Structure 1
Amino acid sequence: MIVTVTLNLALDVTYRVPRLTPGATHRVAVDQRAGGKGVNVARVLRTLGEDAVVCGFAGGGTGRLALADLESAGIPARTTPIDGESRRTLAVVDAQVGEATGFWEPGPAVTDAEWAALLHDVDAELRRARALVLSGSLPLGVPDDAYAVLCGRAARAGVPGVLDADGNALRHGLAGGPDVVKPNRDELESVAQSADVREGAAHLRALGARSVVVSLGAEGLLAVTGEGSWRARPAHPAAGNPTGAGDAGVAALALGLARGWTWPQRLAEAVALSAAAVAAPLAGSFDDEAYRRQRAGATVDALPMATTGKG
């Protein structure tokens, strides 16, 4: 079983329009379901046949709607109740150009007592976990080193951790020694202060990450680890909604940790699932036929070992 932690749990609302025109009025097709990066990871894991449980904060009417959706989807949740109102995220998908425009609410404020309660809840789930996924932004009131704290608790429980965050949440989370960190190119550059992807990945390893897998968008992934470095590419470019593609890749990386796959296996799965998620209409889903095609044609090439960072 894999535990996913989404501290800023959301209700994801997706509007689909034939063409997005600023300043115009649009008639939309609407989808609404529980979201947040860790929730998307849990959905993908369940589709792949792996048990997953969602942890995080949930509050107010929005939180109740999100939890009801998780229950109807058959995804177990051990969420920590809060007095604040859970956030909503809105993605507007332009069908003509295959792009999504996102509008993310900041989320609720969390008290010290609510944070302590969440730590207790996550500890309970770690007793039966094979991997921990920490994803997304931090709500107000949660300490900057929240992900480092959670990584440390997972390590003491003998559970490997995957961190997918940006900004201060990523910067402080590195101190917890996550087994895998999965930034995109922009997130990596903002923390490492380097436009060179391999150099930036090595810098994150020096700051505490055991392995770094950088998402390069449609170009695939680059991994720098203590066992080697690799470049993974999809079989062909994917068109559609990129929201949730990174989360599908994280699901594959966590599954590889839990099942003991080699790095080339993990990366081939991650790049194929990411591309297949772009072909699906909603975050947390992937197109099964696209996944099979991408997996059959994905390439993973070994690169010279990085010389900076942890061994």
Structure 2
Amino acid sequence: MKLGSLFGIGFSLNWLFLLLLLAAAWVGRLTEALTVFAVVLLHELGHVVTAGGCGLRVREVELLPFGGVARMEGLLEAEPATEAVIALAGPLTNGLLMGIGTLLVRYELSDPLWTSFFVEVNAAVAAFNLLPALPLDGGRLYRAYRAQRVGFRRATHEAVLLGRGLGLLLFAGGAVGLYMGYVSATAALAGGFVFLAAGRETDHAAYVLMAYLNRKRHELDAAGCLAAEALVARADATVKEVVERFVSQRYHVVWVVDETGRVLGLATEVDVLDCLFERGWDVPLREVARSPFVDNT
């Protein structure tokens, strides 16, 4: 559901969030629901402001029941450090709001019941979003950390698996708790949301990976100087197998060897990526390596 736009940024409301608002109005809890809505909106605005400070333009913000998704131009996923900073901005915004709420209670500047609820909602939104599961902020932090060690593709896969695992755990625990009368349906709903959202992240991962690799082609030009990362691969290994090992802020040099370990040639990161975009994933490295000893026929 489209809500409108502000400063060129489109805002929309996820259908599940809309249903929760309608259900809250039906049972007379609209004030609490609108408070949750405001907290989620402010959480996302924290991401938006930080993204603007990092030079990225936000096209759209979708508000979800337990957070939101800010869609940005500039290939955010290609810069793990930038992604981490923007991901942290949401929970830090909630922390700031908790501090403001605590001051309001201390100096009796607002209704204590509402303010206590406001503080609790901010704490819950911040804690939930820090779970290490995509598409939550914690999942983006986890991916930014792991991408610098195992490559973007594998880091995304790990974060998605964590998301699905945590989603199933929350759903199962919430369902059991609801049956036993210990908790409300919120935990089960949150688990279902995380599981489904992680699946959507998998669908989007292929596009994001190609965007990441396209930007890697220009990392050296942008940085001027990068640390080198040496890889060794067999001549029959494919471009795909090598690219999955590429990490951000490193320039890769691939030594291509035969089955006995003898060096046949060398392929730079640029050679490998150019081959990927021109010929596809499945080209063997013997056709990429630069050496007079490699048969390129």
**Request:** Could you figure out which one of 1, 2 the value 4.5 for distance in nm of label points 7 Å out along Cα→Cβ at positions 172 and 284 was computed from?
**Result:** 2
**Fill in**
Working back from 51, 47, 37 (Cα extents along the principal axes in Å, computed), options 1, 2, answer is structure 1
**Request:** Taking -20000 as the value of helix-only ellipticity at 222 nm (-39500 (n - 2.57) for each DSSP H run of 4 or more, over all residues; to 500) derived from one of the structures shown (1, 2), identify that structure.
**Result:** 2
**Fill in**
Comparing relative contact order in percent (Cα under 8 Å, 6 or more apart) across structures 1, 2, the largest value goes to 1
**Structures 1, 2, by FRET efficiency 1/(1 + (r/R0)^6) of positions 52 and 236 (r between Cβ atoms, R0 = 30 Å, to 0.05): label with the highest value** = 1
**Fill in**
Working back from 0.25 (FRET efficiency 1/(1 + (r/R0)^6) of positions 124 and 148 (r between Cβ atoms, R0 = 25 Å, to 0.05), computed), options 1, 2, answer is structure 2
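No value in this document is a laboratory result; all are computed from the given coordinates. Since we're looking at a predicted model, the values are computed, not measured. Cβ atoms are built from the backbone, for glycine too; each structure is taken alone.
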